[in-house]
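Next up: the structures, one after another.
What follows is calculated from the coordinates using simple rules that are stated; it is not laboratory data. This one's a predicted model, so the numbers in the text were calculated from it and none came from an experiment. Cβ atoms are built from the backbone, for glycine too; each structure is taken alone.
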Structure P
Amino acid sequence: MAFSKVTTKKLIEKKQKGLKIVTLTSYDYAFAKIVDDSKIDLILVGDSLSMVMLGHKTTLAVTMDEMIHHTKAVARGVTNALIVGDMPFLSYKVDIKDAVYNAGRFIQAGAEAVKIEGGTEILPIVNAMIGADIQVMGHIGLTPQAVYKFGGNLVQGKTTEAAKKLLIDAKNLEKAGVFSIVLESIPWQLAKLITKSVSVPTIGIGAGPHCDGQILVIHDMLGIYTDFKPKFLKYFGNIGAEIRKALASYKDEVEKGVYPDMEHSYDFPKEDLDKVNEWFESADLDAEAARAKAKKE
């Protein structure tokens with residue numbers, strides 16, 4: 001059966017049917033095309049590209065222009081998956097008008113929705129975006145843009161009061177009209193309660209098995225980006241090691257003159273080869289080069 005275009009409505013229907021939602025990040029055309037070919041439901045152009053692609057220590061350094069650049073690249077490689085643009089630090093919490101404008105830039109770049117971090121405190125921003133016909137994905141729990149507030153990438157919702165707040169935040173985001181909510185780094189029992197309490201899909205990352213779907217950073221789960229290894233991360237492949245192995249093999253073959261061989265080389269037309277060799281033997285290449293340069297000038 002053909003895999004049809006994923007929409008926000010279809011994701012909500014999957015929750016209603018008890019079907020799991022599969023989500024990954026992508027940051028460029030090549031990876032996005034592979035992910036889309038794998039029939040992944042949703043591709044997030046995550047602000048995690050700040051670390052994974054650009055080498056920063058946190059998500060805070062990536063800019064709107066960089067996020068838009070990568071969103072355009074991803075959109076070129078995707079036919080079926082829902083594309084969500086991750087709004088970076090300072091792009092939506094400073095001014096509501098700017099927030100809507102920046103969200104619109106993601107849509108114009110090829111995203112079909114945006115993700116923003118925060119709970120009840122960002123409801124006016126959510127309302128404004130949805131009022132501008134922009135679909136919004138929520139994100140609560142560990143919100144990486146508040147890493148300094150939390151004092152690190154620490155599990156959230158581990159006290160009674162914190163758990164209550166997250167449950168209320170999820171309910172308020174649902175009522176505001178988000179089409180899904182990312183739950184990051186919270187106890188699985190709390191994620192289960194939130195998932196039961198809202199009608200929109202919950203997408204877990206470090207939130208246990210009872211969420212409606214899961215998301216991972218693609219470079220993390222493939223073992224390419226290894227600077228960060230939280231408890232929830234599972235390597236589904238060791239592509240990083242395979243890449244290093246391939247690079248070592250390439251280096252070895254080039255140094256030994258094994259690659260390229262004739263199989264990987266182009267032939268000059270045989271009927272003209274003698275003419276070129278004769279000209280080469282008799283020509284003054286320095287003089288010929290000088291004449292060619294003078295003619296161009």
Structure Q
Amino acid sequence: MSANSGLKKLLEKGEFVIIAGIGIPRGADFKPLEERYKLLEKKVNAFYIPDNPGANVYLLGLAAAVHLQKLGGETLLELNCRDRNRIAIQSSILGTAALGIPNLLFSTGDHQTLGNFRGAKRVYDVDLTQAIQIARGMRDEKKFSNGEEVEQPPSVFIGAEVNPFADPLEFRPALMAKKVEAGADFVQTRAVFDLERFGKWIKLVRQQKPLQKIPILAGIMPLVSVEHAKALQEAPGMIVPDSLVQRLESSSKPEEEGIKVAKEIINQVKKMEGVRGIVLHAGGMESLIPQLIT
């Protein structure tokens with residue numbers, strides 16, 4: 001297990017963790033990243049670095065993570081299976097660990113047809129569960145996926161992306177169990193808007209003994225406009241109830257109402273069994289995050 005992961009230590013102590021997703025620049029410049037970091041410095045436990053989200057091109061996540069840690073922030077770096085074969089995944093794990101990034105979140109990655117490079121070829125040499133198994137094998141068994149020995153095993157805290165909102169609901173816990181059995185130390189969910197569905201998922205998850213002690217980090221995303229809410233209703237793997245859209249439509253200040261909704265969701269998920277923290281996704285609007293955690 002990772003000795004240098006502050007996130008791991010906080011979860012082991014039973015503390016509720018707050019992680020901020022941070023917008024990655026779309027240029028070869030750290031300045032926008034630094035400005036966003038300063039808004040949240042010492043207000044959160046770690047920073048989540050997405051991996052070319054929406055299948056669009058951003059600054060390399062590893063570069064962003066290293067820079068943020070130089071500034072003093074702990075990072076949770078996403079690695080997706082869309083852009084990497086098993087060689088690149090293992091190389092990325094070694095490089096991440098060598099550069100002192102303590103936490104990795106493995107994801108499938110948004111499909112390339114969702115972004116602005118629709119002609120790009122997806123990789124998916126291994127799936128999410130297999131990627132986690134590879135990482136665990138390198139860390140705990142000191143072996144690459146082909147059985148060869150790892151000279152210096154990577155010390156990383158391994159996370160897995162899970163989606164409580166994809167159908168069928170009854171199948172979701174079994175998929176999560178496979179990721180945990182493969183080696184996930186914690187899971188991070190898609191953004192929660194439908195509390196009823198999320199609560200049902202939590203109950204099903206906690207009924208399975210292997211999943212009863214796994215820390216769950218709930219994704220939280222403030223709705224900043226009616227258009228934003230409606231766009232998310234069309235996004236794959238998301239459920240935004242019509243009632244939330246109507247609240248924004250009825251408000252003279254939709255952004256303030258969206259922040260109010262997000263705070264209500266945070267207060268509710270905190271009460272749910274197994275939820276040990278939140279990951280706040282502000283989509284480049286990091287100035288909203290302090291309002292959500294006060």
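For mean count of other Cβ atoms within 10 Å over residues 82-89, the highest value in the series P, Q is held by structure P.
Can you tell which of P, Q yields 144 when volume of the Cα convex hull per residue in Å³, for residues 98-209 alone is derived from it? Intermediate values should be presented prior to the final figure.
Values: P: 104; Q: 144.
Corresponding structure: Q.
Thinking of P, Q, which structure, once mean projected area of the Cα convex hull in nm² is computed, gives back 23.8? The structure behind it is P.
Between structures P, Q, the calculation of distance in nm of label points 7 Å out along Cα→Cβ at positions 26 and 242 yields its largest number for Q. Computing helix-only ellipticity at 222 nm (-39500 (n - 2.57) for each DSSP H run of 4 or more, over all residues; to 500) across structures P, Q gives -14000 for structure P.
Here relative contact order in percent (Cα under 8 Å, 6 or more apart) is compared for structures P, Q. The highest value is that of Q.
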